[in-house]
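**Student:** Each structure below appears as structure tokens.
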Structure P
Amino acid sequence: MFKHRVGELAKRPHIVAAEASITQAADLMAREGISCLAAVSGAKVVGFLTENNIVRHFDVDMDLDASIREFLTKPEGAVAKDLPVSEAVKLLLERAARHLPVVDFSGSLLGLVTEKELVDALAVDFMVEDALCSDLMHHDPVTLPADRTVREALTLMREKNADCVMAVDAGKPAGILSERDVLSRVLGYPERLAAPVTRYMTTPVISVPTTAVIYKVILFMRQKGVRRVAVIHEDGRLAGLLSQRDLLRYARRIGL
């Protein structure tokens, strides 16, 4: 269990110049389907830019030609490549972070470890667990009626510190608006903030039943390339939301 070290899981980050514009960085993240960039000045990593860094500040008056420097997360809290995965999970949860920078023994950046890599690393350990989605899911996910606007969805995401919001219609999931959707479909088009959230959300919703076994859900999420799934009752009503972070919290709780 947790036999891996983070150095084995770290992925080389995509690089962007620290003086790049918000538009340039957002376009790169959307094009590559990634949630974090390493910002460099010369040969030095000066910070990291995440989807959340941009989305939480996005509004109609945002200067998209401005440098990303003011939005960067400082390159602090790097972990050594021989750190056990169990400790990496603990740190990620304690910091409420989505990425951990990993360095070699000389202090040079090797790459980033995300929630996805950590969940994949412990997937085999979940095979011996009989937990169901209903045991791990958020029972009160961030939702709003499907007829509300993108601006209302963004406001709710900020208030709840959420990376997505679920649009519901008659209690059933109609779609999800995530930070990635905002970057790829709304950023740069301020008029879209007034549009119905249904116009730019991701549909159909990837969902699993409340009775799904966690190990199979992990494989399903990997197959679909998603970070979260809606959990639904037999009649299609929304029961909750299960994310990679929920899986890590559970792994930490039971000492996998």
Structure Q
Amino acid sequence: MQVLAEDPRVTSLVQQGDLAEKQGKARAALGSLRAAEAIEPQNVGVLLRISKQYGDLIEQTKVEDNAKRMAELALDYGNRAVQADGKNAKAHLNLAISYGHMTDFVGNKTKLEYSKIIRDETVKSLELDPKDDFAWHVLGRWEAGVANINGVLRALASIVYGGMPKASNEEAVRCFKKALEIAPQRLIHHAELAHVYTQMGRTDLALQEWQNTLGIRAQDADDENYQKEAHAALDAARKSGRGTEAAKFTSQR
């Protein structure tokens, strides 16, 4: 997203941060963005970028306590962005994602509480901007995650909240298809749709989506990992002899 800055120094620093991010240098990006924050501490574009960088650093941080701190900082800046501009769709979506990061570091009861916040913030984002494919993607991930939640969490939800919110794999499929209508070349949408189809036992449809990922140019390391997963899924289908569909898809590679 573009940054509306009153001070030209902020614009320059954000450009430096964006370039560092493209180069995979999250800490360098943070340095530029924190300098921009010092000049305009309520700039929502700056706050969102800082939140994202801290979120990206979670997986790069090996010590769990430090990784948790990165998640906490991502959430803190996410909350600040919403406070700075409550009508900003990206701010609500980023807050949902930030709560998602935190679920790796909290107990089961808190996971359930955060799950409801994740859905609420994503829905708010879509109400403000229904054309955001990433928001549809996050909602699809939420639907699939809750629909396939483990037995321990489901039992806890029944005791504490009287049950989990309604969610289904079918609704997850609808959300991912909506995301693909908006951004058909976004590889991640095809990959996560493949995951849901696999969960539903629709191997034929899952293989089609995995094949679709291989026809799209990877934009980052995550895309490359999804394509590796696609190759593995198609190879496994071919080796197991799962009907003519597997042979058809693997022959197209």
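**Student:** With volume of the Cα convex hull per residue in Å³, for residues 44-171 alone as the yardstick, tell me which of P, Q scores highest.
**Tutor:** Numbers: P: 140; Q: 108.
Greatest value across P, Q: structure P.
**Student:** So mean count of other Cβ atoms within 10 Å over residues 12-19, computed for just one structure, reads 18.1; which one of P, Q is that? Numbers along the way, then the final one.
**Tutor:** On the way: P: 15.6; Q: 18.1.
Label of the originating structure: Q.
**Student:** In addition: Please state which of the structures P, Q yields -25000 when helix-only ellipticity at 222 nm (-39500 (n - 2.57) for each DSSP H run of 4 or more, over all residues; to 500) is computed from it. The partial results should precede the final answer.
**Tutor:** On the way: P: -8000; Q: -25000.
Computing helix-only ellipticity at 222 nm (-39500 (n - 2.57) for each DSSP H run of 4 or more, over all residues; to 500) on every structure in P, Q gives -25000 only for Q.
**Student:** By the measure distance in nm of label points 7 Å out along Cα→Cβ at positions 100 and 164, tell me the structure among P, Q with the highest figure. Mind showing how you got there, number by number?
**Tutor:** Numbers: P: 2.4; Q: 1.6.
Largest value of distance in nm of label points 7 Å out along Cα→Cβ at positions 100 and 164: P.
**Student:** Tell me which of P, Q gives 14.7, 46 when you compute Rg and Dmax of the Cα atoms in Å, for residues 132-235 alone. Can you show the working numbers first?
**Tutor:** Values: P: 14.0, 42; Q: 14.7, 46.
Label of the originating structure: Q.
**Student:** 19.7, 62 is what came out when Rg and Dmax of the Cα atoms in Å was calculated for one structure; which of P, Q is it? Write out the running numbers ahead of the final one.
**Tutor:** Values: P: 18.6, 56; Q: 19.7, 62.
So the calculation was done on Q.
**Student:** Using the calculated result 10 for relative contact order in percent (Cα under 8 Å, 6 or more apart), pick out the matching structure from P, Q.
**Tutor:** Numbers: P: 20; Q: 10.
For relative contact order in percent (Cα under 8 Å, 6 or more apart), the value 10 is produced by structure Q.
Throughout, read-outs are computed from the coordinates displayed, never taken from laboratory work. Everything numeric in this text was worked out from a predicted model, so none of it was measured. Cβ atoms are built from the backbone, for glycine too; each structure is taken alone.
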